[in-house]
Structure P
């Protein structure tokens, strides 16, 4: 085998390695863009979860205060107790949703 054949093969191999590295670099760039997009969506979703949780806190607090102020035989106690229970269950769901979010470094 002559030197020009060896050099030609080595040059082709180097070119292939460069193409492969370029493809990997491009894929890494795309992956980083996708990660940033997903992070932004998570941030938006967590903002909604936080707003919902704030509303549930108000509902839960008001229902609890009203429930405490009612007489034991008041017919609305059962409805308020259901509202209070439902708001607490919904708040637990918002905590679960927030826990699904990726942790920031």
Structure Q
């Protein structure tokens, strides 16, 4: 991605998934709160389900900075009641990677 380029990421809200699993006990999924993984019970298939600070770490590791965060397609703020987690990230110039995904600006 070129410097200044933007990408939109859209996923279910972490809180929405937890609420669903708490109210639908017969679901074919469960959630590992320690590992933040959604687990399909039958085959034990696991998918990471990160919270916003973890998304931020991953984006920083890729040289991206979060520009905006929304909780739904109507651009409402992200909250515990949000059905979606929509993140807009931007590729920033002048970032140099240091220890474990942290960045320093050298501009």
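Taking mean count of other Cβ atoms within 10 Å over residues 14-21 from the coordinates of each of P, Q, which one would give 10.0? Here the read-out was taken from P. Which structure, out of P, Q, was Cα extents along the principal axes in Å derived from, given a value of 104, 19, 18? Checking each candidate, the match is P.
One of P, Q was used to calculate helix-only ellipticity at 222 nm (-39500 (n - 2.57) for each DSSP H run of 4 or more, over all residues; to 500), giving -5500; which?
Q
The numbers here are math on the coordinates, done by the rules we state, and not lab data. Computed from a prediction, not measured in an experiment: that's the story for all the values here. Cβ atoms are built from the backbone, for glycine too; each structure is taken alone.
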